[in-house]
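Student: In structure tokens below, several structures.
Since every read-out is calculated from the coordinates, none of them should be taken as a lab result. Values in this document were obtained by computation on a predicted structure and should not be read as measured data. Cβ atoms are built from the backbone, for glycine too; each structure is taken alone.
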Structure 1
Amino acid sequence: MKPVVNRKQLSDEFIDFLFTFHKNFFHQMTFPVPANHFMTLVSLSDHGTLTITTLSEQLAISKQQMTPIIDKLSKNGYVERHTDARDRRCTNVTLTEKGIKLLSVQDSVTKMLFEKRINLLSNTEITSFDQSLKVLAPLFKKMF
């Protein structure tokens, strides 16, 4: 008989892990733009052209707060605004080449910093970490 996994304990441990990772890795990183601006760029990268309303819903930011974010990103050349051809009341937002480049550079910096952290592990620990990721990655894809 297989042992029963305590799902609440698993959930608690996983959330603790995420917070620890965030606090000790992402929270210590510097980003080229404020966090809510960066997440706007990431969302556009993931989903392509979006309306301001859709962006605000995805990021749980009010439309009133989203508009100045888009204004600043547009002013800095990271996004472009376009009036929706089907509904002139809607404004579509698209990443520019400059926005794509910013995300690409940040991706490289993040990977480099993580690689530095991995180098603190022994070869045995790195192998174990690699094997664990190969198990976890498909599970995450299935869950999300």
Structure 2
Amino acid sequence: MQSEALTIEDYLAELPADRKPALEKLFAILSKNIPAGFQSGIGYGHIGFVVPHELYPAGYHVTPHLPLPFLGIASQKNHIAVYHMGIYMIPELLAWFTEEFRKHSKKKLDIGKSCIRFRKEADIPFELFAELATKISVDDYIVAYEKSTKK
């Protein structure tokens, strides 16, 4: 479900009542824990954190006029989604997250490439996402991104 919102505040304001608290909490936790250099905003119809053009002028290889996407959160039709490009590109990070998820949740991990899905707010391991947000710096992400696009 892509939003037409232009600001994070507008995106959060238009959420259904049952999704709003979870997305607000995720955004707050990620904002507090994400390393310096990443920038928050609206992209691809949802809340995201990107590497701004000031740090990576080439932008996203598919659409270079857009900044390099890193992490996003969205309210989709049937779930809340967390998109983390780092776990898609860095196998060690995915292995860590998968192992840690088992310690934080009794639910089966519902993941595909960079998308982690949750049907209920109660199933979201907020503390785990706080830790995940700290795991990769802007510089390390750029290195991983360039390595993944040169294959």
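Student: Using Cα Rg over 2.2 N^0.38 Å, for residues 3-74 alone as the calculated read-out, with 1.48 as its value, let me know the right label among 1, 2.
Tutor: Details: 1: 1.48; 2: 1.13.
Derived from the structure labelled 1.
Student: Tell me which structure, out of 1, 2, gives 4.0 once distance in nm of label points 7 Å out along Cα→Cβ at positions 35 and 123 is calculated.
Tutor: 1
Student: So helix-only ellipticity at 222 nm (-39500 (n - 2.57) for each DSSP H run of 4 or more, over all residues; to 500), computed for just one structure, reads -11500; which one of 1, 2 is that?
Tutor: Traced to structure 2.
Student: A further question follows. Where does the value 0.65 come from, among 1, 2, when FRET efficiency 1/(1 + (r/R0)^6) of positions 91 and 107 (r between Cβ atoms, R0 = 30 Å, to 0.05) is the thing being computed?
Tutor: The read-out was computed on structure 1.
Student: When mean count of other Cβ atoms within 10 Å over residues 19-26 is calculated for each of the structures 1, 2, which structure yields the highest value? Walk me through the numbers before you get to the answer.
Tutor: Numbers: 1: 11.0; 2: 16.9.
That would be structure 2.
Student: Taking mean count of other Cβ atoms within 10 Å over residues 43-50 as the quantity of interest, name the structure among 1, 2 where it is greatest.
Tutor: On the way: 1: 14.9; 2: 20.4.
With respect to mean count of other Cβ atoms within 10 Å over residues 43-50, the highest-scoring structure among 1, 2 is 2.
Student: Further question on the same structure: I have 19 for percent of Cα pairs over 27 Å apart, calculated from one of the structures 1, 2. Which structure is it?
Tutor: This value belongs to structure 2.
Student: Tell me which structure, out of 1, 2, gives 18 once relative contact order in percent (Cα under 8 Å, 6 or more apart) is calculated.
Tutor: Values: 1: 18; 2: 23.
Derived from 1, not from the others.
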